[in-house]
Structure 1
Amino acid sequence: MKDPVKKITLLHSNDIHGNFTGSLNDDGTVSESLAQLSGYIKAAKEANPDTIYCNAGDAFRGSLIDSEFLGLSTMNILNLLDIDVMALGNHELDYGISHMMLVDRFAEFPIINANLLIRENENRLFKPYHMVHCSCGLKILFIGLLTKDILDLAKNEGIVGTFIKVQDSIKEIERCRNTLREKGQTADLTVLLTHIGYEADLELAKQLDPSLGVDIIVGGHSHTYIEEPAVENGILIVQAGMNNTHLGRFDLFYNTQKKQIDSWEWQMIPIDEEHCPTDNFVRAMVNTYLLEINEKYGVIVTGLTRALDNYGRGNATELGQLFADAFATSLDVDIFFLASSSMRCYSLDKTVSLQDLREAYPYDGSIYLIDVSGEMLYRIIHHMLRSEVLDDWKDVFFQTSKDLHIEYYRDEGDLTLTFRGEPVIPDKTYTIGVQEFYYATADIGFGMTQEELNPGGELRIGTPDAFGLLHEYFSNHTGLGGPVDDRYKIHGVVRGIRYE
């Protein structure tokens, strides 16, 4: 009698964000490189042919190797990785929805998404699901799902953005199931390959009807590191952090008679020399792009007083304050609002190359200049200080330039704003600088519509090239940077810590 238990290995990672070269450690070893990830995948598939590698999105954005070539370089590199299936992440759409549909044609593996639709006819923009057929006879269904946050990006895409919508995840899972049923196809295991965030994965699992047959959720977007899989409504839920530091590994033992998972083992594999052989072909491809990047961006732009920290999306940071001041000074505005999420690094070294600066702020969009009242400033800051920003780091926190001082007593809800040492006057006019994307999504960042933020409707462009302005400023200044100052003071409990 044949053994009814079949073993498959499911490898997963997410949110690589262009970290292809990896990091050089103090002992001279390399970790977190894509060549090491590829080496592990290939070794695992040689050991067990029924090994599947899936990626939960956001391979794009985070390095010049990606942004300089608008994701085409990333796709060329990913094609070497033996990927079985990848979910569409929100950053895959950073260069435009139509551009990603072109890049998708370069992929030699399926990129799936079921819930990004054309509004008028509900046609999908990408392949909604993919079935993997294992040599042991098992069929594994993957369904891709994307965060609704993508609609914020779509607002900046003009007419194209008005024609898309993000559909309810459960409705689209049911739709995929119905399509398969009509085709007479069945799956032994169903995996949701999501890019919606860990908390959203947990909530989705709670709502799923068992009849949909979902067994596993492999997620991304929230950059969550876990110690062991969560189990919600009988569904296993995993995620593997970010920036290619780890790879998740499931060893699943499936009983074909009971039609269910008998047992499983899961672990987080560090991407380093100890655990991963290096794929030299992938390393050579990455280095080819890296040489081109170094030639163009290796020039030193400036020197700082010391390395500057940029950790956190709901708090002031050393780098955030410096960048906000640089924009405010260059544009000669009263106040500059710089979204923390637009800075794509955790720190900036003392010696700053053009590559360092470009990777820290990789956006070219315009900066708009808008006149607002003091009353509107209070509304904006009140909106920024809500729990979703300070505690959850989910919505937009703005780094502010030095002339605006914010003092907030959270327990009482008391907010005081001063500008150049004087109280902000409700009916006085102040000129602010706003990034193009965050003007387009004013309801998210500022808590008001574009019409409320800018009643006249006319836009003054401070610069059509935000990065160019930042580059010019740092090229002409040196010895900048320092600790977080007192321009932003909060009193009360934030993320479990009380500030007096």
Structure 2
Amino acid sequence: MSTTAVQAPAYQGTDKLLYGIIMGVIAFWMFAQTTLNIAPDMQRELGLDSSMMNIAVAITALFSGIFIVVVGGLADRVGRVKVVNIGFFLNMAGSLLIGLAPTGDLAAPFLLVGRALQGLSAACIMPASLALVKTYWDGPARQRAVSLWSIGSWGGSGVCSLFGGLVTANFGWRYIFFASIVVSVIGLLMIKGTPESKVESKGDYKFDFAGVVTFMIAMVALQIVVTQGNKLGWMSPLILSLIAVTVVFGSLFFRIESTAAQGFVDFKLFRNSTYTGATISNFLLNGVAGTLLVSLQLVQLGGNMSAQDAGALTLGYAIAIIAFIRVGEKLLQRFGARKPMIWGCLITGLAILLLSPANLLLADYKILAMIGYTLFGVGLAFYATPSTDAALSSLPAAQAGSGAGIYKMASSLGAAFGVAISAAIFTALGANPESVSWLEGVITFVGRQDNLAVREAAIIALMFNVFMVAVAIMSIMLTVPKAGPKKAS
């Protein structure tokens, strides 16, 4: 099967379209991701246990990662505007379920379904909106559109903790999701009237149903193992069965995709070592989102800070990630991709180390945290553009679309599993103080002694994030070639 682009008609409302698209990006990154900070408040009000709340936090990125490649391909064929609209409606439905979630037995179903719908919304909006940017803008205008789209994405992710804390403290966490519905309605109205954009298919197109289903079963089973293993018991029949499901369906997925003519994951892309290294490091660097969840819960559960005060510590992250995105682009042009990718990882690792000394007094920790969050934003900003360029510029033009989809899938799945594993470590060790009591003989914990379990658990969970950064650096050094300055195109 081959496809050719259908020429999009001239459209005079591109500014309105652009800001409508940004509303969709913000609806996910600034609203859905607030759960990294407000999870303790949601958990207390809804009466959930910590393991169920961990699933709710991670499931949005998981569903986004599972479906982003598939939905991106469907958008090319059924229409990008149509898929963006579907994304808005999914976010509205998901946000409404979360905002209206009752306490008691129905809390978990409302919350989990709502968060899953938000993940599907992101899978619709992210790839389809970028395709619309490519369709309706050219040259410098396209660069401006991409920059604004990126600021909506990266800026939203940086502001989410601060925003979530402010709204929770002054209005209640439910209003975050009601506001998300309002933003989605505004986005829908702004893209209304946009001419449809899609490709014209030649030949028979077969949806990769078997690949999608096996992949989804394997990923969901693995997510449950990670988040519920400690609660249910790692050697319990259910957890062992889910591990078997993960292995069996993961193997089936690999076998199906290796032979499928139109599989949604093309494993031949990974024969390119540069692409492989950039994608693996992208997965791991997105995985350190678990740092935010652990460090923000540390100061709330261990230091009795409110979500608003905890979110305020991340102000430097919000500013840095927006301010330094373009610096990463300039570093790419001057040094090539490899050096700024490594520098970004090193700065991110340093940031996590600064967020790790939970043995200090809260006043001292807050100073280190403000510096750490700022460096966290700088490191990710240095890494982002060079990594994306290394992944996509190393592929032939014919593979750019599928390569970009898998790269973005790695981002979402990295965040899903990084947050889930960090939360699982933090929750499990915090509930079993004796398992980490040996730290008291290695590190002196000053101040209060009634919160040692939380502080010790946070240190171990944050060290896991440092480990992910170290593996990311190794993958870059082993795969991304040394190169001279990259000329701006």
Structure 3
Amino acid sequence: MNALVRLSLAGLLMAGTAAGAAAADMKRGGSVNVATIGEPPTLDPSASTADVVGMIAQHYFETLYTFGRDWKVVPLLAAEAPRISADGKEYVIPLRSGVKFHDGSVMTAADAVASLQRWLQNAVRGKQAAPFVAEVAASDPQTVRIALKEPYAPLLGLLALPTSAAVIMPAAKATPQITDIVGTGPYRFKERQPDRYILLTRFEDYTARSGEPDFFGGRRTPYLDEVRFVPAPNANTRVEGALGGQYHYADSLPVEAFPSLSGQAKVEPVVLERFGWPVMYFNTKEGALTNQGVRQAVLASLNFSDMLEAAFGDRKFFEPDGALYPKGFVWHATAGTEAYDKGDAGKAKAMAKAAGYDGRPIRILTSMQYEFHHKMAVVAAEYMKQAGFTVDLQVSDWATLTQRRGEPGLWEIYFTHSPFLPEPALNSFLSNSAPGWWATPEKDRLVGAFNATGDTAKRAEIWAEIQKLAYEQVPIAKVGNFSSLGARSKNLTGFQPSPWPFFWDVALQN
């Protein structure tokens, strides 16, 4: 094994091939400890867009579709790709037969229908799709039919995503607030000790797909007896735990730890190049930033290069870039990016005055559990102060932040990040109901046109217009591109770096 696992999102195809080749050497048994950035705000992946929730829940809940190599949507609980009508308004989804839930019952179309209806009513991304859905019904015991009011190109991508996820559970369990965690995944929920661990155990009756593993898709094999997710909010605790052998995998580490993790006998750094983008969400619903001119002034005040430098230090881990998708993606565009990375205090102050900014505090939510979020927020606050803004920087744990961002009266800006999602419509800021609540006629018109066509070239043109509008209306501010750092025990075989690390098809050597 190399001393460094370094992959880009585009290079994950190679990782899937290597993992398949190693499968013959894997043995069942053992328990692994996975250090996460903190306590998840919920165990229900429909209820949160937080990566830590999706990372954990994908082991016990599954979706109809998921992402295979090259981020292609592939079937998971569905038997095959949907049959889509010529007008794009009907999706007929055959289900795999004999799939068992953790309570021993067998999945039917009734379960899938109830679960999808729950998702449409309660999940941020389900609510994003809901206006386009006329009906979800069972054609027969093993077939689901989704009728649309109009064509909606992002539907399959939304059904595949592990955050704000369209997970399938028994119909009787598909209540708005779930009380029992009963899924179909390779591991089943056993116990949660708050602030200590979430324990999952192998589901002995797991119904795997046939064929070979295919990134998140294909055959999933639960080799491990147990997977224990351990909240470790302090980044240095995660680093020291990885170095000391306490954790078999440690997620989201500060880039300063890279030298100490390199050249070790028992642990190695895992770098996922161009993992994603740090982003500031602006509250357009309540408070000082409902004024578009004030948001534009905030954007003009920010020096994103300095924010990235403070957060990551080493240029191999970051790249100033205002395009919402970097070069190499079909969605890459430069429209609107002339407003990126200005850091002009004088201009920002004049813009804020012209817009009528009255000195009200701008509350910025951030968390030290993602250390790079906090470092960027501190620098952003200083630039905003230089431009005359009154800033109230509020630091909390990540679970509290994800709860508070749902209350429009509690904040003006919050920091988060996202991987570069393969379908742009999966980005939550495009949803009118996502925290930030960007909802304007211009945005709705463009997003509607983007979602209505399946022509990739046409969609790329519309995406450039959406990006330009985002720089004009400022519902978000992209900070740049960044690479993520984790740490893996060298006796953990089959592990594939990904935005949401998973531990099926993973085994312990010793």
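Structures 1, 2, 3 were shown, and distance in nm of label points 7 Å out along Cα→Cβ at positions 272 and 480 at 3.5 was computed from 1. Looking across 1, 2, 3, the calculation of P(r) over Cα pairs in 5 Å bins from 0, in percent, for residues 232-471 alone that yields 1, 5, 10, 14, 14, 13, 10, 9, 7, 6, 5, 3, 2, 1, 0, 0 traces back to 1.
With distance in nm of label points 7 Å out along Cα→Cβ at positions 136 and 416 derived from the coordinates and found to be 2.9, which of 1, 2, 3 does the value describe? Matching structure: 2. Looking across 1, 2, 3, the calculation of distance in nm of label points 7 Å out along Cα→Cβ at positions 64 and 112 that yields 0.6 traces back to 3.
Taking Cα extents along the principal axes in Å from the coordinates of each of 1, 2, 3, which one would give 85, 48, 45? Working through the options, I get structure 1. When mean count of other Cβ atoms within 10 Å over residues 192-199 is calculated for each of structures 1, 2, 3, structure 1 gives the greatest result.
FYI, it's all coordinate maths here, none of it is from the lab. This is a predicted model, so every value here is computed, not measured. Cβ atoms are built from the backbone, for glycine too; each structure is taken alone.
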